[in-house]
Structure I
Amino acid sequence: MAGRTITRAQLGEAVYQEVGLSRNESAELLESVLGQITEALAREETVKISSFGSFTVRHKGQRVGRNPKTGEEVPILPRKVLVFRPSQVLKKRINERA
């Protein structure tokens, strides 16, 4: 792994440079988009972004896990997990850079 992380500030700066809005407007636009995605996922809706991928919420049922140190069985409670499936376009672009 390269170890690089892109922050919200960097994304906002990229929007500023590409779109030509002010820095504040770019940051507000980014926050609005991320807020809409977050709210849709909280409502358990699928979010599909063309040529990027889709985010879905998946339900995982209760199961029995095991403490690796003691071997004791421990119940793992049901929960929701966020799943990202990249698009074929994104997979192709990533593999071209390998």
Structure II
Amino acid sequence: MIGVFVTIRYGESFDEKTVQKIQKIAESARAIFEGMPGLRSKAFTFNPNTREATNFYVWDSEEAAKAFFTDELVERVTGLYGVRPSVNFVQIATLVDNHRR
């Protein structure tokens, strides 16, 4: 299993309009990710204190994650959010998922 943090750092330009934009992107994009092969879960998050939006993905494999995160996707995310994201891959030691009982 592999996790991917996609972080958008807004800096001083983070305000209520930014929050509304992030929420609108998340709501409209949700359906794209539901049932996506290889993707276990995705969380859309934002933190007003750090002025960042972070999307966290859990993938079944590194291959699936890397196939998804192309240069073209990063450019598309940049266009959506107005800021170029950082993309960081992490190994997941274990995952607790209480929803799947």
Structure III
Amino acid sequence: MNIIISNNLPSVRNLANDLKISFLTVKRAYDELEKAGFIKTVQGKGSFVAPKNLELIKEEKLKEIQDYIEKIYDISKISNISEEEVKELFRMIFEGDF
């Protein structure tokens, strides 16, 4: 069995018919998704899932790392662990000595 994965989305009209909702509702949803960068519409070709915005993903991951570092900071202060000890742990982790 061959499975073909396509990033091509159903046409606005087909999706509206399948879901039994207004064409305008689907059109508005597609417009919002395109404005947010989730889909890309090409005139005459249709709508497609947009490639991931790598810079946005990087920013989200940096924020996640920042949150973890803040937790590490809080734990180190409560536990009287020095900045140097925390840096040494990071060094060991990044160098693979952990």
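If we compute distance in nm of label points 7 Å out along Cα→Cβ at positions 31 and 71 for structures I, II, III, which one ends up with the highest value? Numbers along the way, then the final one.
On the way: I: 5.5; II: 3.2; III: 4.2.
Comparing I, II, III, the top value of distance in nm of label points 7 Å out along Cα→Cβ at positions 31 and 71 belongs to I.
Taking Kirkwood radius over Cα pairs in Å as the quantity of interest, name the structure among I, II, III where it is greatest. Write out the running numbers ahead of the final one.
On the way: I: 16.9; II: 14.4; III: 18.0.
The structure with the largest value is III.
Please state which of the structures I, II, III yields -19500 when helix-only ellipticity at 222 nm (-39500 (n - 2.57) for each DSSP H run of 4 or more, over all residues; to 500) is computed from it.
Working: I: -13500; II: -11000; III: -19500.
Going label by label, the one that fits is III.
Identify which of structures I, II, III gives the largest calculated value of FRET efficiency 1/(1 + (r/R0)^6) of positions 15 and 79 (r between Cβ atoms, R0 = 41 Å, to 0.05).
On the way: I: 0.75; II: 1.00; III: 0.15.
Largest calculated value belongs to II.
Read-outs throughout are calculated quantities, based only on the coordinates presented, and are distinct from any laboratory measurement. Just so it is clear, the model here is predicted, and its values are computed rather than measured. Cβ atoms are built from the backbone, for glycine too; each structure is taken alone.
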